[in-house]
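Just below sit the structures, each encoded as structure tokens.
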Structure I
Amino acid sequence: MYVLVVSLKVKPERRQDFLTAAQEDSRGSRDDEPGCLRFDVVEDRATPNHFFFYEVYRDEAAVEAHRKAPHYQVWAQAVQSGVLEEPAVVSHCRSHFPTDAAWR
């Protein structure tokens, strides 16, 4: 599996814009992309407006397909409009548990 963990620091005054775009991207990924197995949007309890995306894809090709999807463009426009306080930090990861065979 190909896993992305993305750290996002959101401008407080743009929080709702961020959440709207993040929800559209995560919903579209989960519902419309066969190669996307998971897309969670979570917020750090200790640091308001610090969010993480946890994304699991079958392979790198599925990640590339995600970046071309219409719902991703909604997300990209939100980023370009300035919802983030600083650039996102993206970690490219490998899943050890569950194993690749255990993902459905």
Structure II
Amino acid sequence: MSWGTMLTLAVGVYLLKAAGPMLLGGRELPPWMDEVARLLPCALLAGLIAVQTVTDNQSLVLDARVLGLAAAGVAVLFRAPFLVVVGAAMATVALLRFLGMS
């Protein structure tokens, strides 16, 4: 990717981010739109996690990452701190890969 392309994309992203505040000004969002805006990041993150966990960009793959995600889910159910959740997932995947399950 060339520097010109990178700069063009950077300017485009900046303009897109600035468009919302410039168009809305000091007005408040309707309650339904405020709720959607509040929930959207969680939905996007869940979708990204799912895609990165069970695909290799072409097909469905069930490997150690799925069990690592399951370990993280169990840690979340027990209301573990964030670092413990990440550590449980990481340790599970590392152990399974060490044992030969890739």
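Numbers for the structure displayed
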quantity: For 10.1 (mean count of other Cβ atoms within 10 Å over residues 5-12, calculated) the corresponding structure among I, II; calculated: II
quantity: Among I, II, structure where helix-only ellipticity at 222 nm (-39500 (n - 2.57) for each DSSP H run of 4 or more, over all residues; to 500) as derived comes to -11500; calculated: I
quantity: Winner on percent of Cα pairs over 20 Å apart once structures I, II are ranked, highest first; calculated: II
quantity: Answer label among I, II for the case where mean count of other Cβ atoms within 10 Å over residues 13-20, calculated from the coordinates, equals 9.8; calculated: II
quantity: Which of I, II leads on distance in nm of label points 7 Å out along Cα→Cβ at positions 45 and 69, largest value; calculated: I
quantity: If distance in nm of label points 7 Å out along Cα→Cβ at positions 37 and 53 is computed and equals 1.9, the structure in I, II; calculated: I
quantity: Origin of the derived value 4.5 (mean projected area of the Cα convex hull in nm², for residues 29-76 alone; candidates I, II); calculated: II
quantity: Origin of the value 44, where relative contact order in percent (Cα under 8 Å, 6 or more apart) was derived from one of I, II; calculated: I
quantity: FRET efficiency 1/(1 + (r/R0)^6) of positions 21 and 61 (r between Cβ atoms, R0 = 35 Å, to 0.05) derived as 0.90 - corresponding label from I, II; calculated: I
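Only the coordinates and a few stated rules stand behind these numbers; no lab work does. The shown structure was predicted, so the numbers you read here are calculated from the model rather than taken from an experiment. Cβ atoms are built from the backbone, for glycine too; each structure is taken alone.
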